[in-house]
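Multiple structures follow.
Computed from the coordinates by the stated procedures, all read-outs in this text should not be read as laboratory data. These numbers were taken from a predicted model, which means no experiment stands behind them. Cβ atoms are built from the backbone, for glycine too; each structure is taken alone.
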Structure I
Amino acid sequence: MPMNGSSSLEHTQDQFPDVADSELPIKNGTPSVAIVILNWNGRQFLERFLPFVLATEYENKRVIVADNASTDDSVDLLKRRFPQVEIIQISSNLGFARGYNTALKEVCSDYYILLNSDVEVTPGWIDPVIELMQTDHSIAVCQPKLRSYHDRDRFEYAGACGGWLDHLGYPFARGRIFEVCEEDHGQYDHAVPCFWASGAALFIRAAVFHELKGFDEFFFAHQEEIDLCWRIQLAGYRVYVQPASVVFHVGGGTLPQGNSRKTFLNFRNNLVMLTKNSNLREVLWKIPLRIMLDLASAWRGLFSGDTGYFIAVYKAQFHFWGWLFFHRNRSVYPVKKSGKLLGWFKGSVAWAYFIRKKTRFSEIVGNK
């Protein structure tokens, strides 16, 4: 079983022909940026939020919508209302991971910004991130500060102010512990390394995206950005958050919180990610413990009346074993390097939250 440091997959440039080694020229000292929005039946979000993206004052940018075979009139809307937006039409709904991998094969740029359709950007949101990444070429990925669209003084669930991971694979963030999102009082307003960047607004060097073979397409959707950031760090690069850039995220635009499909994907993908990015010694004790904790969570959901949650977690367990024995060759594994993991919490965020009743990032990790 290939684990961290023992990958049997080698990088081949011809997996992404015409893109991996080509970049648009820097224009007046400004790197090229491609803002790529993956859309599936998101007409109402495109109509509401695309004007903010198009109004962005960044000289060397392109705005592209990759449509994942929407059945609404998203494409017609784009052609009619936003003719300046480039359109990539994908023949079927490939999910977040494969959808972006497919679209980005056709996009040539220095940087990609993977932007959810349900994100409202603010003036000048691109410059602080690109300036940071240009000053430190070890930074391969960066995210802005994410605040809630509906509660604008509060951090947003899907990344807040930089993602972290505990030693059992549970994700949390500066400003968000499980379901608790803190109010933003500027307490995390410094650019720092983190473990993962939110897929809702993810800046990434195009060359690194292709070097690392993009997202793991087995994931379909959810936590594929955490997996990619883990592999990026193991390859020797770094992940950052730049709070000087702020965006507002609606969240749950495709699959809302509490959706059984979302629960299934999160639990399954998290176990897959933990298995393939850890070494064998870690896997032998972490995976059995995680399975017991996940099952305990499932029973807790059942006793509280959430049958859908219970079924989704058990389904995730079943599909994880299917991946392990039959489908793991479909996954993308870390390259044969050993970078330092930053934004890694050696304790248990679940223990801190559920047992010690710590609900703020600073209470658990400190002033990071």
Structure II
Amino acid sequence: MKGFVIVSKGLEDIAKLEIKELIGATATPAEGYCDFDLKDEKELCVLAYRGQSFDRVLLFLSRFKLSSGFENVKDIDFSHYLKDKTFRVSSAKVGCELPSEEINSSVGKYIEGKVDLSNPDVIVFAYVVNDECLIGIDFSGIEQQKRSYKLFGHTSSLRGTIAYGLVRLSGYKSNESLIDPFCKSGVIPIEAALYALDYPINYYNKEKMAFAKLVNHKFKDSIKDKKLSIYGYASEWLDLNNSKKNAKIAGVNKYINFSKVDIEWVEIKFEDDSVDKMVTRLPEAGKASNPKQIEKAYREFLHMAEFVLKGKAVVCSRNLSMFKAIVKEFKFKILEEREIWAGKDELDVMIFSRSISKD
């Protein structure tokens, strides 16, 4: 028995890490997904319920080349899952130009059973990556990257899965301090708190998820209650209030310190060498800001990090070219650069640390 999870391209290693932590399985990363061996279907319930890096969690049924045709679906035995049950086909794709409706209908015509498009018992899922098609049974039933707590958004707000991925790229541990100095809608601090508290990401969604119709499984939650040193700073009242509201909905508001502070004043909040991790989405030039404002914000951020940062910083933006040019003027060591994809949108990511002591 095998399973697979769909993830944001560029975060496959984080998904592999989380799978190991949650069910002890060793996953094999591929483009936009990871597959792994299962002991039983209950492990998929655990991943769907607790996993912060997954878009979808699925039971693996088959894999074939798209060029060989969707008729490969007729060789899959669905009887165990579809006997006396309704179904629908859903899909996701990477590097494939076929419309989703065409993929769904092409797969569905080879499956025997009663179709229910609105409220099926089972969701058969097709994941197409370039010329590869994976067929599975969906244990999520929802797009897990769309967090239910994020009711108050921001145009630059990150997907919850990506925010979590950035937190894990920093190496953050629950006994460490973490700050987001450009807090938009609070997603990075919230994801950090959920991770640190061992708080299931779908605690309030478990009755809605697809696995509730597939497996009778009772969860034993072990949510921790501990003091965390997580800080989110916003320069606008709207962003601050939205962050606080989202954190309250997520159930972690009392664990995060949100404040209205401009970037040039964040430094005075901390002693030198006292911040373990910084994770943020950097501001970008747009209608409300110009390149000079962005450059000033970057310099203030890096100046602050030179003094207070003890560990790693993880930053992302749609374009880090200006930041890369400025960071060379400061005493930092660039540890890694990568790209992460949110659908068709690319985010540039940089991980760095202080390389030279101020003394």
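Below are the figures for this structure:
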read-out	value
Given 22 for relative contact order in percent (Cα under 8 Å, 6 or more apart), calculated: source structure among I, II	I
Comparison of I, II - label where distance in nm of label points 7 Å out along Cα→Cβ at positions 159 and 199 is highest	II
Distance in nm of label points 7 Å out along Cα→Cβ at positions 127 and 167 derived as 4.4 - corresponding label from I, II	I
If Cα Rg over 2.2 N^0.38 Å, for residues 207-294 alone is computed and equals 1.25, the structure in I, II	I
Kirkwood radius over Cα pairs in Å - highest-scoring structure of I, II	II
Computed -10000 for helix-only ellipticity at 222 nm (-39500 (n - 2.57) for each DSSP H run of 4 or more, over all residues; to 500) - originating structure among I, II	I
